[in-house]
Structures are given as C-alpha cells and as structure tokens.
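Dropping the structures in below, format is structure tokens.
Throughout, read-outs are computed from the coordinates displayed, never taken from laboratory work. The model shown is predicted, which means the values in this text are computed figures rather than measured ones. Cβ atoms are built from the backbone, for glycine too; each structure is taken alone.
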Structure P
Amino acid sequence: MIKIKEIANQLFQLPQTISLIYAFNSTGKTKLSVGYKEITKANNGGKHLGVYYNAYSEDLFVWDNDEPHFNENAKLEVVYSSLNKFHSLLLDTDILEEKLSLYHPRYKFILNLYDDSDREKGIKSITFFVNDETKEAIKISRGEERIFIWCFFLALFDSGSWTEAQNAHFFIDDPVSSMDEHNIFTTAESITKLIDSTYPKKKIILTTHHIGLFSILADRLTKGHKSSKYKEDTAIFLLERNAKGELKLNNQNGAFLFHLHLLKTLDDAANTELFSYHFVLLRQLLENISSFLGRGGIGFALSQIELEEDPNIVAERINSLSHKDTYKTQSNKMSEPEETMFRDILGQIISTYKFKF
C-alpha cells in the first residue's frame, strides 16, 4: 500500500514549481504536509528547507482572555517557535495590514513585543481593538481569528526575510478549511499574489478540500491571462483513495470523480446560496463536458442544451462573470438575474446529460 511518505517523496521529486492538489477531507492532506517536511529535512541534514501552513499553525496562537480583569487586556498570545526570528518585517512594514485588507477587517491591532522589548524574540501577542482613541481590547470572532492567522502566515511567506536554508518552498495545507464562502475568492486572490511575488524562486505546494478554491486557482494557473507564465510549470493532482483504501496522487484517473463532485457542489449551491465564484465552477464544468465530447470551449456544451438565448451570448456572459475582475467588489453574492441564469443552465445540464451524483 502506498504510504504518505511515498506520496510526499513523489511531490518532492516533481520538476514543477507549483503543485495544486485537491482532496476530500480526511484523505490525508495535513499528514502529507508533515510527510513532505520530513522528506525535505531528511534530504537536508535534518534542517528545514521550507515553511508550512497547516492545521498545526493555528496552535501557535492562543487567547489570553484576562479573566481576572474582566477581559480588559484580552490578547492573542503567539507561542514562541522557530518562526519568531522571522517576525521583524511584520514589525517594520505594513505587510500584515496589506494582506488583511483583502478581507476588509472591522478591527485594528497592535503587535506586542516581549516585556524586555527585545525585537529578536519576535512578537509575543496581538491586541485587537476598534476604537482608535481608547484602544479598548476586544476579542475577535473565531472566523476573524482564523483569517488573521492565515494573513499572518501570508505576510511571513511574502516578507522576504527567510534565510537561504529555509527558502526553498512554501507548503500551504487547506487555507480555507475554516473560512466561510464569502472569502473563497479573496483567498484565491491572496494565493495568486503570493505566487506572483515568489515565482519562480520558491516552490509552492497547496492542498485543499474546497473545490471552489481548487477550481479558481487551477483556472488561473492554466487558462487565465497569466497561464502562459505558469501553465507548463504547474502540476495539478487529485489526492484520493481507491476501493482498496490505497492512497494515490492522481492527475488523470480521478477526473470523473472530480467532475461529479463539481456537479454536486454546484447543485447544492443552487439549492442553498449562490456566490459569484460558482460561475467559475460552472464554466469549468462546461469546459469539461465540451472536452469530453471532443470539442473546445464552453459554447459547444451550451449549444447542446435548451436555452432561450443564443449559446454564444450566454457563453460570453459566463466568461465575463467568471473573470477575476468581477470579484474586486466587496459583495460576493450573485444578483437575482445571475441566480436565475445560473439555475437555468445547471438544470439544463443535468437534464440533458443525465448526470447522476
């Protein structure tokens, strides 16, 4: 049976600079990031070659609620680790504020040093506040906290303060595991910016269970306006277990399962709540159908279903709505006409092609 260590070694041996991996929850994404760390350290005399963001990253941040003083000095403590020596650029620049700005936080914050003000020790804690005058400490929500931690690591990744010994790669495991749907495209944008700023100097490996994030990034890296730069240097995989429970890093055989999961995701969204990024997924589904039928582009798949409008016009509209500039607005919800069009197209796809999922 193939083990995580073998999958990690397979990733390590890849020539591509960017690896994008989709996997269901509980498949082993976090174990893969740990396995990759062990493989790279073993090949580097036991020393770190890169930096990691995974489920363990949040454990480095712990709330001190200051219960004896009725939360007067509540703050988010930063557990001391080997990362502290890289905190200096967060103290000297606005890079953390820049990363957070994409998420439009309602709070402000202060990065607190240790009592002896020794900057070499890094950041001891973070105080959050809303009122600029009083700076009265507040406790941010769990969702806000997770976004802050993600941006904290993004800022560290992008700070340029890493030593050569730990500068080979970034491994990002499930950055949206705890974020709501409103932030999917924002997170995709933040990752795209990270790739733009570090490519091709550092390898970036990203795993996710979120099909929306996976699809948006895959689309940008292989079909977007910068795809000529990244396409040939990007490896895209599905991490999955077969009927025997064997783990595989699959770039072809898992496609059918991926399409069905994509379709189910869109159907679930159509029956609950639709966001703008779902047009990216819809376009990808249409492209996959056209490709399966031996044709390129989404127009052919649209021409095979019963639509009131010209399929070419509908195709142009979908392409426009799935373009990245559409998502620069603060609202990520679809408008009512967009929802109607989306549900009509999806319903016709399911009816015409008799998908079962």
Structure Q
Amino acid sequence: MSSTTETFEQYLHNFIESDWLSAIHTLLPEIHEVDRNAVQIWFRFYPLSLFRYLQSAEDLEKAVQGFAMLGRYELKDQIDTSHHFLYGHRYWKTVKAAIEAEAVVFENDDIDLAEEIRQLAAMSAEKLKIDVSLVIAIAAVGMMTLNQTGLENFKNAADGIQKPTGLMAKSPDKIVSERSKDDSQGVFGFLKTVNKKYSIIYDEKRNDGRFAITSDQEIAGASALDRSQNWQEKDSRCWEGVIPVECLSASCGTCWIGVIAGQEKLSEVSRRERKQMKVFGYNQPEGERPFMRLSCQAKASGNATIVIPPWNGVFGKKIYQNVQDVELEPATTSARELRKVVSEAAINKAE
C-alpha cells in the first residue's frame, strides 16, 4: 500500500462518529430530498463507535454476544449493497471508483470532512453529468464504508449493484412525490373516521414491497399480519412478517427501523421508546417524530416508507454511556430469554 493511500485512510480514521454526523448535518441542505433521510439512517445503521469498539475487542465473539447482536452488522460483508435503499446507489460504481482514485492522490489532510465529501461528490457528478445533489449522500456513505473496511476490501468487493426497479427506477422528484401520497380511501373515503387503510412500504424496488396497516395501528403489529411468504427463510430473525420482532413492548430492540418518508404520519415518540432507543444504542434524533423508530411503538396515520436494518443489538450503555437506568418488561417467552442479556448489555460500564 502506498504512503498516499495510507494518508487518506489515516485522514478518515482521525474523525469520530460525531464528526461524521456533523458533516452530514452540514451537507443536508445540499442533498436531494430523495436521499436526505436515507443517508442519516445509513450512518445510524453502521455506527462508527460500535465498529471501533468491536474492532478493538480482545474477544470479538464474546463482545458480540454481550451486545446480543443478531444479523449482518459488518460492513465488510456488504460493501456494495448496504446502501441499496439510497437513490444514489445506482451511481455506486462511479462514486466508488472516485474514492479509490482519491485515495491515490490525496494530500490535503487539513481539509474539512464535509468539504472532502463535497469535492468527491462534485467529481463524481461531473463524470456522470448529473446534479451533485444526487451523489453527495452516496459519496459520504462510500467514504465511511472505506473507513470501516479498509482500502483493499473496499476495492475487491464484488457484491454487485442492484439495478433500479419499481418506484426506484423513477426520477428523484417523482419518488419524493409518490412517497408523500396516502392510499386512496375510495370515493367516500372522506367520510371515514376510523379503520382507514394505508401502506407501509419497505422495499421501493418491488411493487409488492409493502404491507397494509390500519390507522393508529403499530407498524410491527401490522407487519406480523403479512403472511404472504415465509419471512424467516429470508431473515432468521423474522418470526412473523418482514420486520423482526421479539416482544412488541420496546424491550428487545429487534424491531428498529429507519423512516425514509412519512415520519410526520407516525405517532409521537413516547418516553419509554425514547429511553429504550438509548439503551439499544440506536441514536434516535431528538424531535417528536424522528426518522429512527421502534416499529412496535410507532403508530401510523398514513403511508410511510421504511427501511429495515439487517441486524439488531443492545450496546447503548457500553458505547455511548448515556443510559441512566433500565427497566425492561418482556412480553413474550423469546423476549424473556433476551432479558438477562439485554439488561447486562445496558448496565455494563464502559471499560
């Protein structure tokens, strides 16, 4: 590896998780709305602080078990696919090549992180002949992916890029417009006051990537009623429906989701959900209706577009040290089995 590529990797390594989130926040006004929530969700699906803790663990298997982690949590196993829900995913090949090229010529290690992302996105946009607002998000994702996987793994990944299909094959403005719409309630729908029917869209690349939900119903509960296929064959964490669920009482952290669109149509975050999200470590933003939710707590009053993370765990106390106390009340047998692990993971003090 050349000294230049080492310099670029070291430059990225110098930033902590809060630096990256701050850079994304700075860039948000420049990112097209189609990816504005998606990029913030991605950075919470793959938190740098958790990665570095596991990377430095003397016994990785023990650390993973201690955090009750299930699913695919390592970026190195999904370098080309972790960002499939971003509109910018279609430009990944070009952006990835630009990042690899930047690693070879990089010299200015004093440059602001947001500005480095901005410049790399500009180079990619010029090559693609598109507006830069469409690639800033995927450029940021690419740089963090390199940061967590290393240049050699980054270059050698060959998972392939998913071709845009379904709604994701439309223009970014069309996608934003469609996301804002609710299902029709029929000719006399305006007369309905209860039992209105909506959709939760979990895969915009498929026309059937959605399940029905009744007004004021929890998202996880609605997901569990979808028996259209054997969900556990696709994800061993899924006992009922496409969203992994263990307890339905905010006790296990299994059912966390990112809300790409429609967060304003979900119920406000309860005190319990807010506390438990900190226990789990999912870095839920402030605000009454943030884009990170526990689907067993979020009730819908309209269509919403979500993305389901490929893993779950309980690491808030150890990683972020922002949990004051824990009171877990498992509601199912499987959740009770998790109780001991979850409680221990939540109350452990950082080493």
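With FRET efficiency 1/(1 + (r/R0)^6) of positions 139 and 275 (r between Cβ atoms, R0 = 25 Å, to 0.05) computed per structure, which member of P, Q shows the largest figure?
On the way: P: 0.35; Q: 0.10.
Answer by largest value of FRET efficiency 1/(1 + (r/R0)^6) of positions 139 and 275 (r between Cβ atoms, R0 = 25 Å, to 0.05): P.
One of P, Q was used to compute semi-axes √(5λ) of the Cα gyration tensor in Å, for residues 203-290 alone, and the result was 21, 20, 12. Which label is that? Before the final figure, lay out each step's value.
Working: P: 21, 20, 12; Q: 22, 16, 12.
Going label by label, the one that fits is P.
When distance in nm of label points 7 Å out along Cα→Cβ at positions 43 and 283 is calculated for each of the structures P, Q, which structure yields the highest value? Provide the component values of the computation, followed by the final result.
On the way: P: 3.5; Q: 0.7.
Checked P, Q; max of distance in nm of label points 7 Å out along Cα→Cβ at positions 43 and 283 sits with P.
One of P, Q was used to calculate Rg and Dmax of the Cα atoms in Å, giving 20.4, 69; which?
Details: P: 22.1, 71; Q: 20.4, 69.
Source structure: Q.
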